[in-house]
Structure 1
Amino acid sequence: MDAGLNGAAPAFGVERSLTGRRWLWRPAADRTAQAIAQRCGVPDVIGRLLAGRGVMPDHAADFLEPTLRAYLPDPSALTDMDAAAARIADSVQRGATIAIFGDYDVDGACSGALMALGLGELGATTINYVPDRLREGYGPNAPALRALAGQGAELVVCVDCGTAAHEALAALDGRADAIVLDHHKSEGAPPAIVATVNPNRADDASGLGNVCAATISFLTLVAVQRELRRRGFFATRREIDLLSMLDLVALATVCDVMPLTGLNRALVTQGLKVMARRERPGIAALLDVAQVREAPGTMTCGFAIGPRINAAGRIAEADLGLRTLLAAEPATAMVLARRLDEINRERQ
């Protein structure tokens with residue numbers, strides 16, 4: 001080993017690890033680390049860690065305290081977003097019924113809850129549907145879509161699914177319009193529907209391919225509210241508080257194992273602050289049954305809340321996680337959260 005490195009102070013004071021190695025800081029990162037520490041007013045060790053992760057001094061402040069102002073994109077950057085927002089706004093203005101077809105994992109439940117809560121606050125009537133994993137499989141299926149149209153839905157919004165469901169969506173055959181809000185990899189042309197908003201479709205240039213479906217759903221609500229504002233919809237009513245829904249986006253981002261950089265980092269940082277207020281009965285109840293007393297963090301989402309929601313979709317009631325997130329009353333939320341906790345223990 002280079003003599004200069006041998007003489008350097010070991011990282012974290014580790015002279016000899018369990019594998020017999022001496023821990024050393026990367027010499028090339030020293031100047032960057034010092035610049036970060038000085039600019040951000042953090043200890044040298046934090047500056048070294050950030051430099052080791054490739055964070056540059058100009059971006060260090062945003063990495064440490066990411067803000068939505070710095071990272072939130074214009075939703076219109078996503079292909080088909082404007083068409084989706086306009087069509088959803090049409091239904092909202094008419095007070096029409098919108099069906100939300102979801103998925104049974106955490107991202108699907110959070111995406112469904114976001115759309116149901118947001119559209120409901122805007123005055124739309126919503127029908128929530130989560131397919132049974134064993135009987136119906138993943139994604140939209142023709143019988144379920146026809147049934148939703150038969151219940152009066154003039155628009156079906158598929159969240160966290162639908163990009164590859166060409167045949168199933170075609171089965172609507174004029175009974176209702178359809179929109180897909182998804183993030184799964186896509187090959188070939190999207191379904192022949194009103195809009196397929198998916199940063200991973202071949203012709204999307206938004207650069208948002210590393211976000212979850214809940215983020216796409218959140219951005220859609222931002223776009224819908226903006227479109228309704230343009231139409232004068234809020235002349236006699238208040239706009240909805242979209243930032244209060246970031247706890248759902250944070251939960252989905254962590255549980256879907258999205259990289260915690262850039263926009264995702266900002267959403268999770270702000271969402272965890274919302275979650276810490278425990279204002280959503282379902283999440284508060286899940287924190288209680290998991291015996292989480294401290295302020296929630298990424299570990300809370302990934303190992304306390306997430307597994308309980310996922311357990312129901314895998315072996316029991318597919319929509320139980322969604323119903324828990326949507327529960328308006330603390331007593332109801334606690335009953336549902338305890339059921340999720342029981343299912344999770346059975347699964348273990």
Structure 2
Amino acid sequence: MHRHTSHFLLVITAVFMLFGCTDTPEVSNTPAQPQPIEKPAQPTVVSRIAFGSCNKHDLPQPLWQPIISSKPDLWIWLGDIIYGDTSDMKVMQRKYQAEKANPGYQALLKTTPVIGTWDDHDYGKNNAGKEYKKKAESQQELLDFLDEPADSERRQQAGVYTAYTYGTVGKQVKVILLDTRYHRDTPGKNSDILGEQQWNWLEKELKNSQAQINLIVSSIQVLPEEHKNEKWENFPKSRQRLFDLIAETKSPGVIFISGDRHFAEISKMKTGSIPYPLYEITSSGLTHSWEKLEKEPNKYRQGQFFKYLHFGLMEIDWNSKPVLLKLQIRDENNQVKLEQKVNLSELSFTSKK
């Protein structure tokens with residue numbers, strides 16, 4: 001190479017080294033902070049409650065528009081809001097931020113109050129219980145995502161359980177969100193799933209409830225017994241204690257809502273201690289589902305299961321006599337795929353303590 005040419009190239013190289021990279025923006029893996037959204041007003045009467053679970057922040061999320069189109073008064077996260085699966089709270093936070101910034105979810109936040117609980121993946125570890133070492137830190141990340149106030153009791157207690165009452169006298173719905181992770185033992189016939197503090201709280205919530213409908217939200221299924229995955233039947237003593245508590249408090253209108261399973265179904269079960277049938281609607285599959293599922297035992301199932309993307313919806317016709325409930329599973333096109341109609345008058349005790 002000619003000496004002058006070599007000198008010229010060295011000069012050019014030096015210039016690029018000094019200045020060439022200064023205009024290149026730094027690449028960050030942290031998603032942009034979602035803009036604050038003014039929360040919608042709390043509904044005076046709740047007649048449409050939407051819910052769902054099993055949601056991966058980095059997969060397409062086609063259900064937000066049909067959910068919004070169904071005009072719910074309330075949205076309930078049933079767990080697995082994200083798939084955190086980590087002990088690194090920075091990773092957890094980034095995933096929550098990415099979910100919160102999703103345009104579809106942002107649109108829901110503008111129109112609909114949102115509440116929720118967690119399951120294992122947003123708790124931090126698959127199938128984890130009280131042994132998970134980062135549970136206190138993870139609790140704050142979930143509550144940040146849900147915009148829980150800084151002075152909320154929910155931030156001070158051990159676990160994310162809480163309850164809300166909506167509506168006016170005679171048209172009230174109580175939503176009880178359980179925490180099936182924070183205090184959960186290893187599964188076994190004498191193992192506990194809620195912890196004594198949460199049991200005491202649940203008893204008070206049921207005793208003091210004046211609501212006509214008491215929705216108990218559990219991230220995992222309560223009624224089904226036969227499958228081999230996570231369920232209350234893996235904690236039979238706790239499951240019976242739950243049924244006994246409903247009976248002892250003579251709580252009317254109890255309906256269970258659950259997620260976790262990556263498909264949808266509606267279950268109905270009679271117990272000896274409760275004079276009315278217990279219903280459970282399971283909705284699990286906002287971004288992914290168990291499409292290869294062919295058979296799944298559940299002697300309490302009403303009709304078929306639904307194995308594609310979906311969300312759940314509960315419609316309450318307060319003007320009907322008797323009050324009519326519709327438990328529905330809806331698909332990406334907002335079409336009803338499963339439905340169970342229930343007269344609220346059927347879900348009652350003869351007297352209330």
Given a computed value of 16.9 for mean count of other Cβ atoms within 10 Å over residues 137-144, which structure among 1, 2 does it belong to? 1
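Once Kirkwood radius over Cα pairs in Å, for residues 97-168 alone is calculated for every structure in 1, 2, which label goes with the largest value?
Details: 1: 12.1; 2: 13.7.
Structure 2 comes out on top.
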Have a look at 1, 2 and say which one yields -0.49 for log10 I(q)/I(0) by the Debye sum over Cα atoms at q = 0.09 Å⁻¹, as calculated. 2
Check the numbers for FRET efficiency 1/(1 + (r/R0)^6) of positions 153 and 305 (r between Cβ atoms, R0 = 35 Å, to 0.05) across 1, 2 and tell me which is largest. 1
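Give the label, chosen from 1, 2, of the structure having the highest value of mean count of other Cβ atoms within 10 Å over residues 65-72. Can you show the working numbers first?
On the way: 1: 13.9; 2: 17.9.
Comparing 1, 2 by mean count of other Cβ atoms within 10 Å over residues 65-72, the maximum is at 2.
Tell me which of 1, 2 gives -7000 when you compute helix-only ellipticity at 222 nm (-39500 (n - 2.57) for each DSSP H run of 4 or more, over all residues; to 500). Don't skip to the end; give the middle numbers.
Details: 1: -14500; 2: -7000.
Checking each candidate, the match is 2.
Each reported figure results from applying straightforward, stated rules to the coordinates on display, with no laboratory input. These figures come from a predicted structure and were not determined experimentally. Cβ atoms are built from the backbone, for glycine too; each structure is taken alone.
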